[in-house]
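Enquirer: In the part that follows, the structures are each spelled out as structure tokens.
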Structure P
Amino acid sequence: MSGHVVALCGGVGGAKLAHGLSLALAAEPDSLSIIVNTGDDFRHLGLSIAPDLDSVMYALAGLSDPVRGWGRRDESWRFMEALRGLGGESWFQLGDGDLAVHVERSWRLAQGATLSEVTAHLCRALGITARVLPMSDDPVRTRVLTPEGWLDFQDYFVRRQCQPAVREFMFSGAETARPQPQALAALQRRDLRAIVICPSNPFVSVEPILAVPGIRLALQQAAAPVVAVTPIIGGTAIKGPAAKMMTELGLDVSPAAVARRYAGLVDGFVVDQTDPVPDAQPGVTFVQAATLMSSVEDRLGLARAVLRAADALFA
């Protein structure tokens, strides 16, 4: 089945499925738009850091580190070693190749380019054909309420290693942010085949995207099925703090709880083949597939399964 596919994603799991979708749609390179969370973005050492955009770009370009799961493979760390020797802020790791991306982004933003324009430039330089779109060119910043008060996301996630308990999330600036025009237009296309919510953390990777005015409504009014993929397998998250967050928020650590989080948005929900199909939820069709992406072949296989699920809902 042909038609345009839109993916919403952030984080390592989201980047892996975005890569799988790009492989599955390789015969139609203009048929994929990837809307990426920018709530994790922040300024560090005078540089503009966009972790989720970079994770997606590195995955699409075949540059991801397969061991760490973040950053670039075959990375070197001379900059960080020198920075530590100077007593500098070294809690956020910047590899030498990764640093070049941040410097190029920061320089172009300082010259007046938008985040979308910079991302498009980086994608061209890395040979990426899929359309990678920030959720907004306006700043939206995720903050986490803990018993210690509100923490900026990277302070919570990296500096504090997700140790403080989570009470609430806030997406500062989202209420006045404008959706990236191409992202909104992609969601409103009449030739949509599917909208895919990748197996990203629902709280800090997907919900910041949905908080940008117009995007949630566009999903609800879309001309194609919305299919989400579980980030939870066997009662735990394969990568990241999603399971810990769910426990601290009083939620079951289960695919069903994630599906309920997306109530009113999704038509289909993919659970792992090793997990039972959840009890029925109004308007949601559950599908089982192999969702653990340990190899490139796994990514492609899951992407094909998600597209088959969407096509079945469209039939």
Structure Q
Amino acid sequence: MSYKEFDQSTDVSTQLSVVNEIIPLTGTLFSGSEFYTKTYQNVVSGSALSGGFWQTVFDGAPASISSSALVDLTYGHSTASLLAGYSETFMNPEKERMYKQMAQILLGNKDSIFTFNSVPYNELFFFVFKRRIFKDEIKKGALSMDIQLTGSGAGTALSFTDAGGASAFTIGSAGDEAAVFSGSTEIGRAYYNAGIVAVATGAFIPVAAETQPHWSGSAELTDTAISGNIDNIVTGLRNHLNNVQFQNQTNLHSTIYFCRALNADFNYSTNSSFVDSDGRIVTTSGTDNQTRAYATSVGMYDINNNLLAVAKTSEPIKKSPDNEIIFRIKLSY
């Protein structure tokens, strides 16, 4: 059997192509009926049960075998938060643990503080999208969220986007990341490779009511964060989400191998029919006594000559000393 080594400088090249699809998550999935949402419970102390650490939104009934999880929603605050200093803050350790967990994943240190535009934020909502829908990453510059606060008219609805993320992203502990804006104000961060979006709770305060941080006219977000569990806070968030939309991205990595059979290469076959009973090479055609082989496959081997992959041709290709062949083999993953 004949082998030929690749020249890494001329015979091998790599390329990256991407596939995107739009993922629209409508307000119906988030708000109103609990039909699409799964909640959890944990033991706070002794046998006392309380709310879970997060809620999961599905595209159907959570118990249905045909439904799929879309996103986890949670809330957390740091030990530096004023809310953490109140003795009456309910499930305070659990809220701090969620903040620390996200800091570990996204910032590389559980004791780090999320900072947007040089401003530290100690109370955050987290949208943790499932890999099934965001694939390899969230496409930069294609994220949007629409929030309805209360009533109608100016100052009661907000839109969050990662406008400019395609060119303004930076690389952090969790990979590519960029700012999320409400208008021109940076209020969060999109962590594209992790599929997570962090949004400051203060982003949900209308400009006209900055001194009264309300979900609505009768329920303050701050009060809920103190007296309620994580479920109470996340339910308030869900009930105000009109739309969440982004494009996912699948990265297709390809390596192209140029397998060159020059005129003096691969003109013989190990097939028993290539020689006669006396061991003499049989010319397969013509009257010029040149050997002719017909290639039907190309084998890819490692440095120890172990077969790794086989590429098949659509039809036999003639190879003889008077011609050369280049097989272009593309491996995608």
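Read-outs throughout are calculated quantities, based only on the coordinates presented, and are distinct from any laboratory measurement. Quick caveat: nothing in here was measured; it's all calculated off a predicted structure. Cβ atoms are built from the backbone, for glycine too; each structure is taken alone.
Enquirer: With helix-only ellipticity at 222 nm (-39500 (n - 2.57) for each DSSP H run of 4 or more, over all residues; to 500) derived from the coordinates and found to be -3500, which of P, Q does the value describe?
Expert: This figure was derived from Q.
Enquirer: Out of P, Q, which has the highest value for Rg/Rh (Cα atoms, Kirkwood Rh)?
Expert: Answer by largest value of Rg/Rh (Cα atoms, Kirkwood Rh): Q.
Enquirer: Between P, Q, which one scores greatest on distance in nm of label points 7 Å out along Cα→Cβ at positions 9 and 97?
Expert: Q
Enquirer: Further, regarding this structure: 154 is what came out when volume of the Cα convex hull per residue in Å³, for residues 105-192 alone was calculated for one structure; which of P, Q is it?
Expert: Value 154 for volume of the Cα convex hull per residue in Å³, for residues 105-192 alone corresponds to P out of P, Q.
Enquirer: Which one of P, Q has distance in nm of label points 7 Å out along Cα→Cβ at positions 73 and 273, as calculated from the coordinates, equal to 2.4?
Expert: Answer by label: P.
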